[in-house]
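Okay, got some structures for you below.
Nothing in this text is a laboratory measurement; each read-out follows from the coordinates by a stated rule. Please read all numbers here as calculations on a predicted model, not as lab measurements. Cβ atoms are built from the backbone, for glycine too; each structure is taken alone.
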Structure 1
């Protein structure tokens, strides 16, 4: 069995092989089913397999993207959230059941059971993502992938990934603006995606911060991200006030050291006259609650 898996690894490109590759290595298709049932192989899509047994949904989606690009044998590359995973960008609101590809040329959109191929993208580029994608994989530009992700999923998807991409200097806000402007007329959700991407800001350091900023902007607040107050840097300062807003999603309150450090930090901010509003993922689903919290903090800071 180990010898069979080693033969299949050698037959793989980017950890993906076809049933035909296996047969050329002397391993029949029915044997692949047996190995998959034993947990030694992963079936990715029709006729395509991997020796990687990762339970991570992002990893499996990336391998499936590799498999479908190879299976379709068309000049297409990853786009939308399939490209975001390739670039190791954060995902929000994404359905990973469907692989999204885009053609280098050709207009018609093509759909299959587990993939969508978008129309013409112009020149495709390539990217790697070790340890799985070690050979360059075709993909859309980062700017176009962000726009497609917003259309295929939600504007929040594009915004959270866009902030991270700009922060990592994978793309510029201007490149994103141009790609968004080129969306064809009649594209569903296009206006909302353009509005979201117009607010891309590389200073936001997590998807939680990106979406916190979106909620606060939509409520009419002007923000100053990543402001130093004494020895501490805060996520946001509401401009013209002494209200600090922090997104709390990553803090581990079961760690006593973290709790003590956060208390000292907040005590120092309070000593300097600032009031801290802490928001969690659940708060971002209730903008009116966020407004009440911020307004209460404004009143307290002015008292």
Structure 2
């Protein structure tokens, strides 16, 4: 089982030819409301990739709360640990330009009310093979979950903030994109950022978009995994899809190379569909793409 302690947001997505500059107004061609949030996205990605998943977090008592819970439940995620708190659910305003690039504004809402895991929540976490964490919850809650987990912690350090040493000391694997890697380490070159990360955590992955991903561990292992070619429609949640699928592959005992290939294939499938949670592939789709030996495009 994989446990996820994280955020759930309703994504308000506008599709445009070109994202507006500050002070500029542009015409959009489409608008969608799609369940998302980095925590919920990773939970759904892992469930669709074949894992038993438990989600721990919070939604508001607004109209979005039941929709967010329903999206998780439909994907097969256990939501018995999803709290309902007064006020609005988390919201993400997303602008997606032609080619799939996006910009995102997140308003925490109910996610901001989440505190460190309760004894019951810790019992769920400690029954799992891994705990997935992100940074859309209050930092004290994230740190509390990490240090108390008792299982391997996989951290996605997004949105980027200063990372407490107490948190990094509890992380088994850190997965970031190249921009996050630079922000955390001050190193512009991905390979140098990876080396800097490995001075702080035992294992790290730096994803490079169409250029693949770098993996390293303190035992000296280094690996570059090429990206799986895909025609991008919307890159929203591609990183969360990668992390969820990577956690599944690792929990199944796959090697680092096999796990990266599995995760890259899942991410490549996701970018060809609009939306966040709605774009994530099933285990059957991932396996078929891997077994065919062909690009998922």
Structure 3
């Protein structure tokens, strides 16, 4: 069989490898966090990893909140102002992780998923993993089920589909996203970035949207990232993609229409860049930008695809 799935049980939690045995392209997934920890393709006689991940599951468990590398963001994205919001006549306050005054990156970034269906064919390797959120935080007392379907196909094509369903009696507020960091080798200043957006959401000093929009056409064409520092949200065009490249490699990040917000962040170390697909804006439990109200017993899906190619 061309495509293989291998589950390694030797670390704190299982590690899954999806591999194209014909080319050597491999995606490494952690059951801890459901995250993408590595994405390798053959390059000049060895395997090149474009994900700025962790050395082990143990390291991920100890350091996931340091930079939220590859974290799943759910049920709210980025910052939630003062960790508070109002819903259905009640006020709620998140208790989990804060950065300064604001709750950060949701509630399940450190969840441990249950492994489900494994698929191995000549066309794809895939695995589904599932987690039940059980009202663990009193600031979000709405249970839901989240499933991640990771799939590797020919031509180094990797995708992840997030499925959400709940059985609460009323609709629940929700936002979804991912927080991966990518590297193409060398500093970010040697990369070019292009994406299908000409509008940026204005942030205040705490990176909370003000409600205003800024015209920003820098990235409609390839733009060098030399001396450019980003921690911004952009409105993507319909099925708009993002392309990160240097002289040797190109990474295409293609969200479906359910991820209309692109958050881009260049950390101070300049060794990688976060390219985050989001279903709505930061603090959208308060500002309503892209806020979803999930109906009971209805499945919602969000998909992002990645393709790393040698130039």
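Looking at structures 1, 2, 3, which one was helix-only ellipticity at 222 nm (-39500 (n - 2.57) for each DSSP H run of 4 or more, over all residues; to 500) calculated from, given that it came out as -13500? Working through the options, I get structure 1.
Give the label, chosen from 1, 2, 3, of the structure having the highest value of distance in nm of label points 7 Å out along Cα→Cβ at positions 65 and 153.
Once distance in nm of label points 7 Å out along Cα→Cβ at positions 65 and 153 is tallied for 1, 2, 3, the winner is 3.
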